[in-house]
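These are the structures, in structure tokens.
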Structure 1
Amino acid sequence: MTQIRLLAVGDISLETNDRVDLFTDIQPVLNDKDILFGNLETTLSSRGTPAEKTTVLCACPGKAAQLCEAGFDVLSVANNHITDRGPEGAVETLEVLRRNGILPVGASSVGLTEGYAIIERNGLKCGFAGYTEGFFPHRGRDIQVNSIDRERILADVDMLKSQCAIVVISLHWGLENVLYPSADQIRLARELIDAGATLVLGHHPHVIQGVERWKQGLIAYSLGSFQFDCTHVGLVSPNARQSLVLSVTLRAGCVEDFDIVPIRVNKDNTPCLAEGQHKEEIVDLLNHISEPIKAGRVTKPWWLEQVASYHLQGNMRAWILRIRKYGAKHLFACIRWLVSPFTVRCYMGLARRQAKRLWKTVC
């Protein structure tokens with residue numbers, strides 16, 4: 001029976017410490033594929049005005065050649081950095097990827113791309129679509145970034161499965177640095193598989209999260225960073241340099257098998273094979289964080305207790321830097337964040353976790 005080997009990796013920024021050969025150390029792994037997919041966490045542009053953000057990610061258009069040489073076939077651009085140089089930068093990014101033979105998904109521009117892609121390999125058509133959480137002030141006629149909207153995604157899954165044997169959905173979601181998806185994320189991912197998606201791939205937390213089989217499909221809630229500067233303000237997790245390549249064997253309408261290749265992000269921001277103790281730590285971590293998902297133990301209160309500390313620390317560091325750089329208007333935005341409903345729930349989750357630790361100590 002015909003099958004496809006798909007490799008999926010995490011976040012890519014193309015930032016390095018003057019190193020040119022970004023993917024050389026991992027290239028033998030990347031070569032063993034029919035399709036290579038990743039999340040491009042930067043613009044490829046010399047146009048536009050940089051956004052007022054803590055971290056603005058932008059690479060020169062010429063670096064797209066390295067993605068092409070590495071063998072990438074499809075890249076999601078539906079993320080919080082695609083408009084870091086405004087709509088002009090986003091449009092140029094789509095143009096540059098197309099010129100280098102790479103299909104972008106997750107954003108569209110008039111006359112350039114539809115926001116999804118269909119690739120045929122070994123006689124099987126594979127459809128890709130990408131979506132992101134967040135608000136994009138530049139969204140308009142020039143660029144449309146696909147938002148995570150349940151009804152929209154379900155409609156796209158239905159459209160793609162009518163044309164393709166395999167449907168892959170990329171979701172840029174969740175909280176940075178945290179090891180667990182929320183109960184709402186788990187519910188949506190499973191619903192997409194129920195609706196006909198074959199594979200759901202998560203990005204954005206910059207750490208790996210659990211992987212689970214669901215019916216005939218597979219869900220990887222976060223693939224972590226792949227080629228990324230893990231020293232960015234906000235990336236406070238000790239797990240930030242742990243990653244993986246997800247290798248999936250796909251048949252029409254189902255995942256036959258999957259495997260992981262443990263990866264570490266070097267200090268020069270490039271990926272390499274994890275070996276020895278580092279490899280064991282990544283495998284053990286993935287098993288550990290997948291278990292609560294499979295067992296149905298991820299509830300809203302439990303999740304807040306796990307994620308509150310990293311979420312509050314990372315965001316506070318980012319706000320301080322932004323206020324120093326851009327001034328008072330970001331101070332007011334920080335104050336609104338400090339008293340927002342979700343931040344308040346994080347305070348409560350952190351307090352519950354500390355109380356439980358104190359109780360265990362006393363008892």
Structure 2
Amino acid sequence: MHIHIAETSLLKRLLDRKKRRKEFYGLELGDLLRDILTWANSFVPAESGSILFDDPVIKKNPKKKTLLYFAGCFGKSSETLVGTSLHDTLGIVGETYHTRQPYISKDVKKDKKFFSKIDKKTGYETTSIICAPIIINKSVIGVIELINRKGQKNFNMNDLVLLEIFAGYTASVIHTGLIARSFEELAKRDNLTGLFNDRYFYQTLEGEVKRVLRRNSKVTLIFFDLDHFKDVNDTHGHLAGSTVLKEVAELLRKLFRGTKAVIARYGGDEFVIVLPDTGLHASGDYAERLRACIAGHTFLKKRRLGFKQSLNIKNLITCSVGVACLPENVSSKGTVRDTVEQLIRAADSAMYTAKERGKNMVFIQEK
């Protein structure tokens with residue numbers, strides 16, 4: 001049995017079931033769907049079958065029509081279906097999705113719910129179908145279906161019960177994977193800002209240094225801390241200071257969106273950015289944009305919970321930025337760990353030079 005699986009990018013989008021937009025990491029999604037369809041077919045042999053998922057982003061938008069995507073398929077001409085979508089109101093699949101109840105159709109020619117255009121598209125002839133909804137935390141996210149029973153005339157109620165069990169198993173595996181990966185992802189993150197934490201930063205930088213040494217490439221480090229941050233804490237309290245750090249994190253996410261940059265909170269009001277495959281010149285441009293962005297931003301412009309009014313902190317918070325690059329500023333003759341520490345010291349030293357020379361500036365280590 002050959003099972004066709006949608007592209008990984010689509011699977012990750014369909015299985016993004018978090019309140020915030022984050023990728024579904026961890027499970028090999030294609031292998032997961034292959035296993036589920038294989039096991040379902042071994043207990044309820046069928047000529048073809050599919051797993052369909054809705055799109056969680058479109059689903060939340062009342063102005064857009066919900067689509068069900070064929071994430072995994074097997075059977076004749078199933079390769080023409082995988083990755084395509086079906087409106088959620090169409091066919092037996094749509095009925096199962098909306099009623100959240102398993103469905104059996106022993107003779108589709110007599111079933112008004114049957115959507116025949118799929119057969120016209122594939123050149124396949126459907127005679128009978130069973131479907132079961134995939135439900136996580138009381139929310140339906142998709143449907144699993146089997147078509148044309150093997151070994152007997154059509155499906156029966158026992159087959160439907162077995163498929164419903166597999167639908168529950170599918171939901172359980174996906175949910176467990178989401179929870180496990182959620183904890184794994186949280187372990188990488190700073191609790192306040194949501195940026196990566198210092199431990200993950202060290203792991204990433206070590207990996208990048210190894211890659212540079214192996215491939216004769218480059219990696220640059222940008223270190224910065226906030227000028228006058230203590231004044232905010234002293235004047236407005238630590239809640240205001242924490243909000244400033246969150247807003248800085250959001251500015252960084254916007255500034256480096258679409259790049260390979262790894263952004264971390266190093267500690268307190270210090271931040272660090274790892275820029276793979278980037279030399280001093282390009283990194284210096286990023287550093288200057290970063291400095292200007294923070295210097296020109298009005299912090300706590302909106303009234304936040306815990307504040308009677310917006311604070312509109314402007315012309316106060318700036319940053320001192322240091323930039324260093326491997327191999328331009330650091331010798332790579334020692335161990336990987338030695339090289340990592342040298343690069344961190346070089347960027348950190350550059351940051352303190354910027355602070356000593358007047359703050360609100362970028363200092364780039366000389367070659």
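Bear in mind that the values in this text are calculations on the coordinates, not laboratory data. Small disclaimer: the values here were computed from a predicted structure and weren't measured. Cβ atoms are built from the backbone, for glycine too; each structure is taken alone.
For distance in nm of label points 7 Å out along Cα→Cβ at positions 12 and 156, the highest value in the series 1, 2 is held by structure 2.
When distance in nm of label points 7 Å out along Cα→Cβ at positions 52 and 268 is compared over structures 1, 2, which one is greatest?
Working: 1: 3.8; 2: 5.8.
Largest calculated value belongs to 2.
A value of -13500 for helix-only ellipticity at 222 nm (-39500 (n - 2.57) for each DSSP H run of 4 or more, over all residues; to 500), calculated from one of 1, 2, originates in structure 2.
Quick check: 17.7 is what I get for Kirkwood radius over Cα pairs in Å, for residues 44-259 alone, calculated from one of 1, 2. Which structure matches?
Working: 1: 17.7; 2: 21.5.
Answer by label: 1.
Comparison across structures 1, 2 (criterion: FRET efficiency 1/(1 + (r/R0)^6) of positions 100 and 212 (r between Cβ atoms, R0 = 41 Å, to 0.05)) gives the highest value for 1. Matching task: 54, 24, 16 is the computed value of semi-axes √(5λ) of the Cα gyration tensor in Å. Pick the structure from 1, 2. Computing semi-axes √(5λ) of the Cα gyration tensor in Å on every structure in 1, 2 gives 54, 24, 16 only for 2. Between structures 1, 2, the calculation of mean count of other Cβ atoms within 10 Å over residues 116-123 yields its largest number for 1. Highest-scoring entry among 1, 2, by relative contact order in percent (Cα under 8 Å, 6 or more apart), is 1.
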